[in-house]
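Trainee: Scrolling down, you'll hit the structures one after another.
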Structure P
Amino acid sequence: MSISIKVQTMDFSVGEQHGALCSDNKSDGAVVTFTGLVREFSSGDNVIALELEHYPGMTEQLLQSIAEQAQTRWQLARISIIHRVGYLALGEQIVFVGVTSRHRQAAFEGAQFIMDYLKNHATFWKKEHFKDSSNWVEFKQSDKQALNKWKK
């Protein structure tokens with residue numbers, strides 16, 4: 001079982017990340033990945049870029065804790081989380097979550113759990129940039145509601 005956590009400014013290759021999850025892995029029958037991208041429309045205006053800041057050290061520790069919870073709960077064998085920070089243009093990759101497990105249901109649920117907890121608990125701050133202005137993104141109620149399904 002392994003966990004890889006990275007917070008970085010540089011882009012990543014989804015193919016390379018998928019390959020690393022599968023490399024020398026003969027026991028897992030499921031690989032689930034999620035990649036989040038900078039989208040154009042949010043808060044009623046056209047976004048031209050997204051800027052992400054984080055609390056170094058604390059962010060990685062929180063991501064590690066989230067991954068460990070998912071690994072224990074679904075017996076995930078491998079977990080990879082990459083989250084980018086800095087100034088990101090439209091269409092750029094923001095986040096990658098990849099998990100492996102023996103069975104698909106555990107992999108799907110584990111990956112979704114990681115994303116839901118990441119959105120609610122990881123120390124990232126997002127600023128949307130528009131043509132003539134910018135604003136910090138507020139916490140979404142829908143993200144908070146997504147946590148309710150994991151309360152067992």
Structure Q
Amino acid sequence: MPINFLGDIMNKLEMTDLIVSSKISKGLSWETIAKDLKVSPVWLTSACLGMNSATPKQAKAIADYLGLDDTVAEALVAFPTKIWDQAVPTDPLVYRLYEVVGVYGDTLKEVIQEKFGDGIMSAIDFSMEVDKIEDPKGDRVLLTLNGKFLPYKSW
């Protein structure tokens with residue numbers, strides 16, 4: 001049974017290492033796992049990378065599918081602490097998304113608030129899809145971010 005250096009429950013980083021290792025060794029993709037488990041590939045990937053929690057039923061299904069034990073399922077259920085590096089990312093794909101927000105963040109804020117009012121887009125009541133659009137000039141990435149609008153309250 002995998003345990004962390006403190007000798008108790010597995011942390012999210014250890015969980016992710018085991019999940020990704022199992023996925024790679026079995027030659028699986030996130031799309032395949034998600035399709036077989038009937039969940040969103042974006043949600044599944046996020047949960048397996050430690051940024052979302054799973055229900056006990058979902059966690060058991062993921063662990064069983066990958067041939068991992070209950071400590072992985074328990075770690076999948078644990079509520080994550082969503083902390084990421086505050087430095088500018090260096091991975092080219094992640095950096096480009098960071099760049100999109102840096103260049104268009106204020107524009108998105110203005111357009112959203114002009115349409116909805118003063119508030120934010122939820123990252124909790126939220127879904128995301130990643131699609132591939134084939135194009136003879138080069139395939140395109142389509143990101144769909146769908147978040148509930150949350151108006152600021154006055155009191």
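Any read-out appearing in this document is the output of simple, stated calculations on the displayed coordinates, not a laboratory observation. This structure is a prediction, so every number in the text was calculated from the model and none was measured. Cβ atoms are built from the backbone, for glycine too; each structure is taken alone.
Trainee: Compare percent of Cα pairs over 24 Å apart across structures P, Q and report the one with the greatest value.
Mentor: Across P, Q, percent of Cα pairs over 24 Å apart peaks for Q.
Trainee: Also, I was wondering about something else. For structures P, Q, which has the highest computed value of relative contact order in percent (Cα under 8 Å, 6 or more apart)?
Mentor: Largest one: structure P.
Trainee: Continuing with this model, one more query. Match the computed value -10500 of helix-only ellipticity at 222 nm (-39500 (n - 2.57) for each DSSP H run of 4 or more, over all residues; to 500) to one of the structures P, Q, and report its label.
Mentor: P
Trainee: Given structures P, Q, which gives the highest value for mean projected area of the Cα convex hull in nm², for residues 31-78 alone?
Mentor: P
Trainee: Tell me which structure, out of P, Q, gives 0.55 once FRET efficiency 1/(1 + (r/R0)^6) of positions 87 and 135 (r between Cβ atoms, R0 = 35 Å, to 0.05) is calculated.
Mentor: Source structure: Q.
Trainee: When FRET efficiency 1/(1 + (r/R0)^6) of positions 39 and 119 (r between Cβ atoms, R0 = 25 Å, to 0.05) is compared over structures P, Q, which one is greatest?
Mentor: Once FRET efficiency 1/(1 + (r/R0)^6) of positions 39 and 119 (r between Cβ atoms, R0 = 25 Å, to 0.05) is tallied for P, Q, the winner is P.
Trainee: Supply the structure label, taken from P, Q, corresponding to FRET efficiency 1/(1 + (r/R0)^6) of positions 15 and 103 (r between Cβ atoms, R0 = 25 Å, to 0.05) with the calculated value 0.60.
Mentor: Among P, Q, the structure yielding 0.60 for FRET efficiency 1/(1 + (r/R0)^6) of positions 15 and 103 (r between Cβ atoms, R0 = 25 Å, to 0.05) is P.
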